[in-house]
Structure 1
Amino acid sequence: MSILSYKLDDLKDALSKEGYKAFSTSQIFEWIYKKRVFTFDEMTNLSKDLRNFLNKNYSLSSLKLKKIEVSKDKETKKYLFELEDGYFIEAVLILSDERKTICVSSQVGCKVKCTFCASGKKGFFRNLLSFEIIEQILGVANNINENLTHVVFMGMGEPLLNLEEVIKAIEIISDDKYLKISQRRITVSTSGILENIEKLKERDLKVNLALSLHAPTDEIRKKIMPYVKKYKLKDLIASLKGYGFHTKRDISFEYILIKDINDSIECAKKLHLLLKDIQCSINLIPYNEIDDLGYKRPDNNKIFEFKSFLLSRKMNVSQRYTKGKDIAASCGQLAIKQRL
């Protein structure tokens, strides 16, 4: 059992039953989350007996860092981790001024299988456990020897199809006793799993929510995102309004611009009509081309015209500039590697 799957009080109870002092738990967690120590033997202020007990009954590090790729501009790093069962996942570090953002994976593969994305190309294998999500953060922070400032659940997988483990990870990530990353600096991206957006709202977290929209109409969306075709856009927008009202957080919409699919001015007009009554931001992402999928990136003039139209309608629009494309670390490019 990974010790990272425990919260402080739960571990206190478990160790107390074995006759160990409650304060030892705080010491253990300080070693892990503050000092980023990855073996129990290095926890020198614990008794030798307790360290032996921990070694026999708990694991601390289950992910193996197999490879790091660094982009030419040095602003993006992609980390390949091997899981205990031989599967692989990827996480991405994005550096921008004072921000150090990690993009974490929540599943091995992806059930949603958007037709333009590499993550679900080889199928879905399993959900990640909360400690496997947390270990991605600890592993990257340890690699750069600095604390991370932001966490985005935008790596491999659909976070809301692994809701309980993602919530457990968020609670540990954001708690002052652990990683102390404010929920306001945590973003969960979803393709729009309607019933789980409602469940997330009920859990009273204050994380940012981003909808992978990518189309202004149900007709276009079901062609490129067939898994979520049962969720109508009007219902998703209503649910997201409710989430924003409840959490007091703005909603963001991710919109990948794909040549001749969703990049026309007509699509921009429909997008404005869809979102004009919700307080939100729109993040335009020119498509990062992936071999064998057949989709293309629009030319720069098309991107400029689409963005300019939305800005002329007073929409809050930004354009994500591609980082890490040369190491296949950009949006939609993370792909499952073969199991050993």
Structure 2
Amino acid sequence: MHNLRLDGNQYMTYRRTMLTKRTFLSATAALAVAPYAILARAEGYPERPIRLVVPSAAGGPTDIPGRMLAQILPKLGQSAFVENRPGAGGAIGARAVAAAAPDGHTLLVGNTSVLAVIPSVSASAGYDPAKSFSAVAKIAESYQILVVHPSAPWQSVKDFLDDAKAHPGKLNYAHTGAGGLPHLTSELFRSVTGTDMVGVPYKSGGEAVAAVLGQQVHATFEAISILLPLIRGGKVRALAITSASRTPLASDIPTMIEAGVPGYEVMTFQGVVAPAGTPEPIVALLNATINDALAESQNRDAITRLGSVPSPASPAEFTRFIAAQVAKWTAVAQAANVRID
């Protein structure tokens, strides 16, 4: 090695160069190690069975995806089980998960009502979708259909709206109670179309549909899963579906937009969230496991049979989606002065 003699200026230049190189090499090494460090943080998960909280009774449209997940997540090395926690429209189950340890062993199988609508209409919901949860995976999307009795004079949304505008306050619609999704769906419809219709509350979607069948009310919005068999059987007449474009679930039913209601779209969804603060590597592992399962034909078929379409997303995409849904229904509830507290 040669003996180099440097004056003061040369020495300082040399030192700055070496420090810059050292910083660069350290940063490069850190980037190389980072993925392995992230994986290492998820190692050992899960350590015990995974609890899937479904905030509704057994057998419902959210319970079935929960039980599908209970068959998927054991791929991670531990069993998974469903715990049904109905009550307060789903808020009781949501609160339980929000208060659970953020370690990935307690997850909420949520839907539009729990993750977007309830917090939009209730100051006492007891949780905030943005602050209380970490979005894990989106499972599926579905829509609602506006239906009337087959003997009704309206063959289209235009017919229905023409009558509603010509006779303010004459037409009515059934919904599942103030602040529920069918109620807000109808309030959005009234707002966008500038019509005056009367809402009639019922205890459940089944009762609301039965009111249309019995001709106690003129119309209702309800889920595809409830209405499609009745539509196919000629028991009710479909006027339009709330999807932005035609869905393969019911490709013969026009969208509200096609029917002359610009910008009208109502999407329902199901997905999984974890308590806020759940480590990102665990969230990423759960997301990848669920999304891989959604690509399997038997799971896609099971979701389709529920009247939904598989709709996988990254945690970041699902986070943004939930935020957009909350903002949408908050605006609708405020405009219609709908509060349930």
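The numbers here are math on the coordinates, done by the rules we state, and not lab data. Nothing here was measured: the structure is a model prediction, and the numbers come from that model. Cβ atoms are built from the backbone, for glycine too; each structure is taken alone.
For the read-out helix-only ellipticity at 222 nm (-39500 (n - 2.57) for each DSSP H run of 4 or more, over all residues; to 500), a value of -9500 was computed from one structure; give its label from 1, 2.
Working through the options, I get structure 1.
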Can you tell which of 1, 2 yields 0.60 when FRET efficiency 1/(1 + (r/R0)^6) of positions 59 and 251 (r between Cβ atoms, R0 = 30 Å, to 0.05) is derived from it? 2
If you rank structures 1, 2 by FRET efficiency 1/(1 + (r/R0)^6) of positions 67 and 307 (r between Cβ atoms, R0 = 25 Å, to 0.05), which sits at the top with the largest value? 2
From 1, 2, which structure was mean count of other Cβ atoms within 10 Å over residues 75-82 = 14.6 calculated on? 2
Label whose coordinates, when log10 I(q)/I(0) by the Debye sum over Cα atoms at q = 0.12, 0.20, 0.22 Å⁻¹, for residues 83-170 alone is calculated, return -0.35, -0.92, -1.06 (choices 1, 2): 1
Supply the structure label, taken from 1, 2, corresponding to relative contact order in percent (Cα under 8 Å, 6 or more apart) with the calculated value 25. 2
Computed 102, 47, 40 for Cα extents along the principal axes in Å - originating structure among 1, 2: 2
